Structure 1
Amino acid sequence: MTSLLTSALPGYRVRLYPPGVAWPAAGGSYTSTYPVVLRDGSCLELPLRALPGGTDAIALLMSNQTPFAVEEALAAVMTEMIRPLAPDMIVGVPTMGLDYARLVAKSLGLPHYVALGLSRKFWYDQSWSEPTLSGTSPGQSKALYLDPHLLDRVAGRRVVLIDDVINTGLTAAAALRLLKRAGASVEAVAAVLTEGPAWRQALAQVDPDAPAKVLALGHIPMFRRVAGEWVAKDE
């Protein structure tokens, strides 16, 4: 990977600068994009999107709107981050984490993976669900489901949970509760990015050791508007 990888969709435009390729330097304030340096030395440039009210913003990674080349490059770095853990199973958090989970599981040589769900299929058991909320869909309560027919893939297994971005941590916490009840040993919670500080408290409420198990390619802060530009909030 030696060339700049970019999305052609303006609303969700991202740029991935491979290691060794110059990228926009991080500064004290930003107007439209934010550069995130990843653990392999590459840089992911993300659009800044104002939240309702216009005083705060987030750096937006819409994984289902990024080019395949960007997704595959990020998944490759994530695979090498996870490989030393030698997990028995990969579990994907819906919706955006599922594509990364599938790619990582395949790259690790696993025969399949487990996809958690947000809609109840008719064969699901309500007892294998946990309530959750999404940081990008505020005010919309949801339930996270584990297909009871896939319990044998996680029970007694060493698993790694994968999401794209962990912000509030509420969905990841719901997944941890499900996997704990299923008898899985969660070795790590992996993500492309962590965002802000809230996820630490949410995960710690499930397991005090859970925040230390989070592995991410990079971190993005939350932003506030100052003099017409965006400035990272203190964490």
Structure 2
Amino acid sequence: MTVPSLVIGIAGGTGAGKSTVSRKIAAGLAESVTHVPLDNYYEEDPTLSFEERRTVNYDHPSAFEWDLVADHLGALLSGRPIEMPQYDFGAHARTDERVTVEPTDVIVVEGLFALYDERLTEMQDLRVYVETDADVRILRRIRRDVGERGRDLEGVIEQYLSTVKPMHEQFVEPTKRRADLILPEGANSVAISLLQGMVDAEFEEGSRRWERTMARENDPEVALEYDVD
């Protein structure tokens, strides 16, 4: 049984580059990594028709099944495997499939609201917020939703203006205050290298001198920010 040593939360707006940051962190670590994408935990309501599911505001915190996320993260931290739900973005619903996920040395919780629920943030050792300009994020969202998820362009733009943008401003961006690290412009190489070095040092030295308090030593509202010239 593996009891995880480190939990990293990675949040940020739609198209900010959260998944890319997660992949690069995992690729650069010698330790095994368990990925917990919040996209798999949208609330399930089998009574809704497809047309009704299309109108749900999936960019609001209430769209997620937080109790299940917290239970699953707690189980992984206790060294127990979970049966992670899978989500079909085309159908706006979970599939019947469940994937068995085993705990590993490092757990990465990634999604819009990875820093939103206090139960999750209390279990995280390092909180990261990926910050990218809005114009870049909307272009990435269009490319993803149209190219990968089968959405039509008009619908993507309408959704962005009606729910994605206002929900980001109201709920996602404020979680930046909880971050220990802010990564500007997504997965810039300097920031990723620094982050990987910090995580590697955690395992090499067996200490957590930087855990949570590193960015808040003098001011609880201040987070570290790494950028490139």
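Throughout, read-outs are computed from the coordinates displayed, never taken from laboratory work. Because the structure is a prediction, the values reported are computed rather than measured. Cβ atoms are built from the backbone, for glycine too; each structure is taken alone.
Which structure, out of 1, 2, was FRET efficiency 1/(1 + (r/R0)^6) of positions 106 and 130 (r between Cβ atoms, R0 = 25 Å, to 0.05) calculated from, if the result is 0.40?
Clearly, the read-out refers to 1.
Give the label, chosen from 1, 2, of the structure having the highest value of mean count of other Cβ atoms within 10 Å over residues 18-25.
Across 1, 2, mean count of other Cβ atoms within 10 Å over residues 18-25 peaks for 2.
Of the structures labelled 1, 2, which one yields 30 when relative contact order in percent (Cα under 8 Å, 6 or more apart) is computed from its coordinates?
Traced to structure 2.
Can you tell which of 1, 2 yields -9000 when helix-only ellipticity at 222 nm (-39500 (n - 2.57) for each DSSP H run of 4 or more, over all residues; to 500) is derived from it?
For helix-only ellipticity at 222 nm (-39500 (n - 2.57) for each DSSP H run of 4 or more, over all residues; to 500), the value -9000 is produced by structure 2.
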